[in-house]
1. Can you spot which of P, Q, R the value -24000 was calculated from, given it is helix-only ellipticity at 222 nm (-39500 (n - 2.57) for each DSSP H run of 4 or more, over all residues; to 500)?
2. Out of P, Q, R, which structure matches 36, 22, 13 when Cα extents along the principal axes in Å, for residues 115-162 alone is calculated?
3. Of the structures labelled P, Q, R, which one yields 16.2, 56 when Rg and Dmax of the Cα atoms in Å, for residues 107-194 alone is computed from its coordinates?
4. Tell me which structure, out of P, Q, R, gives 20 once relative contact order in percent (Cα under 8 Å, 6 or more apart) is calculated.
5. Given 71 as the derived value for volume of the Cα convex hull per residue in Å³, for residues 171-226 alone, which of the supplied structures P, Q, R does it correspond to?
Structure P
Amino acid sequence: MPVFFIPANSVQDEHCTLHDPLVDHLFKSLRFRVGDQVWFNDEQRRRYRCRILRIGPQYLEGEILEILTAPQPSFPRLILGQAILKGDHMNWLIQKATELGVSRIVPLLSHRTVVRPPHSRWESCQARWQRIAREAAQQAERWEIPEVAAPCSLKQFWQTYAPAQTKCLLVARTTTPYTLSTLPLPHEAEACIVFAVGPEGGWTETECQESEDQLVHWVTLGASILRAETAALAALSILQSRLGRLG
């Protein structure tokens, strides 16, 4: 059963009350009724099993039957910088990356990015992508929703994460000695692994050089040339497997 995210202030003593659009979804689309049980999760990484006492299109009251607390993080965070993809590819990527456990997604405006939302639309694009991440996190029963940041350039991305111990740029057709299977990784929970995946046309020489100047490793996924969204998900899967979180 999906876990639905609610604000922490919705919970008081042994009850929870909701008035937001989620209630309408639970009542009309999922057809929850009085007596049904549902799991909620708040931003403080607490999970509640509730029995519905009252429900309608705009209001829900539930009795808390059980409270769970998220385990302490024991793996590094995974930060994905993804050049914005055209069509629905970006939406699909955010959904699947969330299911695979990404911690943060940063949309990148690369030199070869085909889709460049005007600055006036950044806020609406970010809100849509964040909503997709929220829905995917609920379906995957995650304890938290990955943040989708505002778009930025690749150079700004590396500057933001300059202190990170492990930073890598996924490239194709390169003589780099590293693949994601051989790149040294940190395993401490306080660490983060930052990686960037380019657009359909790949990175320019300037972007590759800017990355190298920021002490970023060039890495490859092997001989095959993958679509951008495939490369990002393959990279996430490899990293999660090496960290012991997948497979």
Structure Q
Amino acid sequence: MPYLGIGFHLIVAIYFAVHAVRSRQNMAWLFILFFFPGLGSLVYFFAVYLPGLRQSRGARAATRAISQLVDPNRAVREARTDFDRAPTVEHRMRLAASLLAAGNVDEALEHYQAAAKGPFATDPTLLLGLAQAQFAANDAAAARATLSNLFAANPQARQQPEPALLHARTLAALDAAEAREAFEQALACASDAAPRCLFADWLVRQPNEADRQRAQNLYAEIVHDAKHWPRHAREHNLQWLQRAQAALASIRSPQ
């Protein structure tokens, strides 16, 4: 039995040694791990491994998900406290963003509109947030006008994924002729699944058979690419993957 304990400690030490080499830690850790396998592994776990794990993308996402589940109103509550203590434009924008993320569209829109009346009226972050709130409130015309102001104040925003995709969705909601061009622009700006899936959703509603075929190809691309996504990419794009899978099943099912 003592040999079993020694073997376990050695296996753990080897695991942490591999981690130390791959993460380019100080090579002194190898000496500590192999000369003091039990105590060394324990020290390495708390000094290096655990802090690094907390900083990983997956760990941060899990922490956010757990926090949202346990205390879903925390972000709004903290943002509201900061705004009540110091009602600056920055705090108002943070509160508006938290409210919008929590689904409180009307109050978020009120705060964004109030912030847009001041000296930050051309701030890109503010204008994007205002357009998002307007779109969420089903006011696509107002969102389009706000995005036009954003692009006038900050032309580079046309090449940024988030405003480019919102612009395309806004034009699609308005049945504007420029929707196709806007979706093509959104595709050129981003590599994730959202613009492809939303463009496919728009294409499949068009009367042209070529558009419907392209929609099917875009859905199929998402499903194919998902086989090679790392875990964080799959988690980020899960909504769009499931949507593409459902759309493909509907298209391919016999009528």
Structure R
Amino acid sequence: LRSQAAGRDANDEIVGRHQKITTLLETVRRVAQSKATLLIQGESGTGKELVARLAHCSSPRAENAFIKVNCAALSEHLLESELFGHEKGAFTGAIARREGRFELAHGGTLMLDEVSEISPPLQAKLLRAIEEEELERVGGSRTIKVDVRLLCTTNRDLAREVDEGRFRGDLYYRLNVIPIVIPPLRERREDIPLLVNYFLKRFRRESASPVRRASREALRILMRYPWPGNVRELRNVIHRAVVLGASETLGPA
């Protein structure tokens, strides 16, 4: 089963036959028609952004903007401005008015990557924007209405974060309308040969490599490995093997 997730890298697909993957894809497509918030959980490298893009592309908002914000990459101050925008003179360096990501995603989808990294003060402002569908830019007083479908990803256990006081309970319950849990690759090893074949074909098209297939012994080794980096790690391994390969068949290293 392959599901195309268009976006920054339109070549990426969600590949797998494991029941957890087929059930996940069916759920994403079923809820895509609604505006309900998705909380996409999974370890690093499992494909959370691909699932988010699939939800967007399967929705009535598919022709509108898909905006991604990496919440772990910005300080609290910068993230607030990134999400909600700012007015000219709101802070040192604010030389012009700037629309935030909520405004830019109006009518479309906003993906908050690693939402668990948002600070508690900013969590309160985010909760209000979600519940009231409105915001004020940093340094501004005018209320701006926004129509955004929100998709959030995290590699943490948000319920535990709530229990330990690092994440607001009211925001968690507001985000966790439709929980989507992506299994790690070690829990769906039967998909590894499919993924290997998919990545071999993909990267072979991008290079002059003679590599066409993986040997049975190579596949056995790949299926025994625990893949702590999940599908991203497997993709990188196959990419490297294709680029460096000198024969049609990949054998054990």
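1. Working: P: -8000; Q: -24000; R: -11500.
Checking each candidate, the match is Q.
2. On the way: P: 34, 28, 14; Q: 26, 25, 14; R: 36, 22, 13.
The value was obtained from structure R.
3. Details: P: 15.9, 42; Q: 12.4, 36; R: 16.2, 56.
This figure was derived from R.
4. Values: P: 20; Q: 8; R: 23.
Derived from P, not from the others.
5. On the way: P: 103; Q: 71; R: 128.
Comparing all candidates, it corresponds to Q.
Bear in mind that the values in this text are calculations on the coordinates, not laboratory data. Computed from a predicted structure; not experimentally measured.
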